[in-house]
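Trainee: Take a look at these structures.
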Structure P
Amino acid sequence: MKKLVLGLAASLALSSAALADPAMWRVSDADSEIYLFGSVHVLKPTTQWRTDALDSALSSADEIYFELPMTTEAQAASQALIPQYGLNQPGQPLRGMLSTEENEQLARIATQYGLPPAQLDPLQPWLVSISLSMMALQGQGYDPMSGVEPTLAGETDDSRERYFETYADQFGFFAGLSQDIQVDFLRVTMEQMEENPTALDELVDAWEAGDVSALDQIFHDGMRETDQEVYDVLILNRNVNWADQIETLMAGSGSAVIVVGAGHLVGENGVPNMLTQRGYSVERVQ
């Protein structure tokens, strides 16, 4: 999980490879063609990931699916959900969930990024983890607007955009984790920020190179070893839901490109393998 926290928190991203080749799959039948492209949600502006194969698929697609609605209005509206999903119960401040040493560590990290520690006290541990992770990534030169989804959404007419989940869904995944798991998530986040702040570089290098074995290990192995609840909620259950939705799309006709976090497309529990097991023709095309 230690390798995963920054990547998931920036959720479920370095160097510019000489030849970018992120993995992409094609799912097809007699009258449907769907491309699955694994993304990294936050990238440096210089990261190379566009390819002719991806651009060709995008240009011919009837619809483009993202994990979340990417319109400006939807993203702005998501902030109204924070009181429901991101705040602690009255009388249960964050500091009361942490040890003295952990509170000192949190104060040290927050101060480093110009954030008053007391400002974090009302927030649930999962939200603090994500907030700190994003600040750390931006400090390393990552830009939320340079991620795959914001880039593609900015080029796509809203009428062609579709999504698998809502912001309430995604916030609910994190908020639904037990308090102990959320606190552990925060502990690992803080440890990584101080001891291995560039851990996400390894993930992005593997992603750019299309190294699905490395991505599988980074995303899945560490998470399953840490806690099955986290793996089931953030990866497995969502993959099953998306595979179900793709089956519905395949029952119709036409073409689509689906862009979701790369960790959801690799390994035995990845969406491509799930669709293969359900009898669909799935081939890796990049």
Structure Q
Amino acid sequence: MTRSGSSHWEIGEGRSLDLTAPLIMGILNVTPDSFHDGGIHDEASSAIERAVQLVSEGADVVDVGGESTRPGADRIDASEQIRRTVGVIAGLRARSDVAISIDTTLASVAEAALEAGADIINDVSAGTDDPAIFDLAAAARCGLILMHRLKRPSEDTWSDQYHEEPDYGVSGVVDSVRAALSERVDAARSAGVSEAAIVVDPGLGFGKSVDQNLELLSGVPRLSADGRPVLVGASRKSFIGAVSGGEGPGDRLPGSLAAATIAVCGGASLIRTHDVLETARAVRLACLARGPAEGWMGTSGGC
């Protein structure tokens, strides 16, 4: 038995990723304003070298983004996102066959990225910003990640700065997020996207308080209970600092590794991280400690 009920993630014509063990997605932001690595790799040559480094450290997927989605971030138009990302994707593809995802909510950006060599669309709006992204994913037969968010980044705030918890109703944050993601999966499938191409992401940090993020992290077994692969991206986010200490993103590696371990023990199929080498080692240890006797998830759905 696999962790999430499906052993492979379809990301293109004749191409898939094995999900029998957790995969590592390395973050590559080619932006001036991302919360942790903004401005570090905004030149294409630097970004390509960083991408190659992520692969050497153990990244199974490199996630390239040209628009920050941190709280308060401004919308970046399609032409600028394309300018920032397409050359980097093409340059990485020329040097590696690693799976590449484009982090965007706009179909035109995703289409340009796919043409440059990307395999996956990572849409933090789950198709609500630009519904045409579903038609594109269906036609391209690429991988598709659908993330839950409560509001647009420009309207959001940091998880540790909410004066009142975001309202997820009587069902609570885990069941509410699960239901919302299921609705977006149904919408993608109605547009022709293959079930086997879809991964869901609960959107830690996007419209959730510190406590709600912790609930979602511990709720990964419920999020993956229907057999759909789950991606968890907790890396260096503000709720990590609020719980484990560390005033800024640069101080949050230990908490981020703990969150990654909790997620994979709960059944997450992918971990999105700024710190590929360290996360890959932590995840490998969790896998080895779990052992082969019951399969990854076993019967308990946790470590």
Structure R
Amino acid sequence: MADRDRPASDQSVGRIVDAHVHLWDPANTEWYPYLSGLRDVGMGELSGWARYFDQSTYFSESANWQIEKFVHVAAASDVVAETLQKQEESEATGHPDAIVGGVHPTDVTLARGQIDRQLEANRFRGVRPMGGTSEHGVPAQEVLKVLQERHLVLDLMAHPDQLLGAATALRPWDGLVVVVEHAGWPRSDTDDEFRLWQQGMSKLAALGPNVHCKLSGLSMPFRSMDPRVLRRWTDQCLELFGVDRCLFGSNFPPDGAAGSLDQLLGSLVELTADLDAVDRAMVFAGNAERVYRC
């Protein structure tokens, strides 16, 4: 076994708060039709994702690491029901420790109702846009107002060609806490994609201290957990946003199509080796606890 394939000791990073986990059952085709091929979500081959993934599976696969908390992120077609179910699960097991639900990005009346229903869950902390389309990934301004008034986080889902537009749409909302999911969600590891991504991420980072970057999801498009592949992306995120605005998320099980959770965490340990213990603790735990209040 090569050194880079060995799981690093959990002591090398200490406690972990995973900011991006999906618990799902592909057999529930009403909630997750894309996992069984019943709906195309424009993300290519998903067979590597389509496995039953519950808390026991997650904690078993992360047993070599000191994962204390995790944030569940919406993936179901019925975002309200999924959020309320995860709240019930947290009452029974203690996890998930925070819940990012979903919201329709353009239907303001529907979105307001979805948000207020999900607020019945006391671990509900924010939303990601789901069930509609937006040219830059940012929900309608009226939806942003609802989120800001209710002190909820927006998890931004946007690809590199949408990031500049997203930064423009978010500029008036400096009181809204935003987390850029999947490190700006590049679609390929080409130099052209990197340059486009870099421009957009620079504008988002410049919006101010309420805009954060989730170090997640890169293995999904690149089909690799090799630090040599990920490094230029993660280094740039840390440079643009700083260690106080970057947070680790596994994006499991989707990122699991490229390798194990041990391999992913081992790569992130290597990629953050230049950080001191305090900064690394922020990236792997403290920032997620602060942003998602868990």
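Trainee: For distance in nm of label points 7 Å out along Cα→Cβ at positions 110 and 142, the calculated result is 2.2, so let me know which of P, Q, R that is.
Mentor: Source structure: P.
Trainee: Further question on the same structure: Out of P, Q, R, choose the structure whose coordinates give mean count of other Cβ atoms within 10 Å over residues 94-101 equal to 23.1 when calculated.
Mentor: Derived from the structure labelled R.
All of the numbers you see were taken from the coordinates with simple rules; none came from a lab. None of the values given here were measured: they were computed from a predicted structure. Cβ atoms are built from the backbone, for glycine too; each structure is taken alone.
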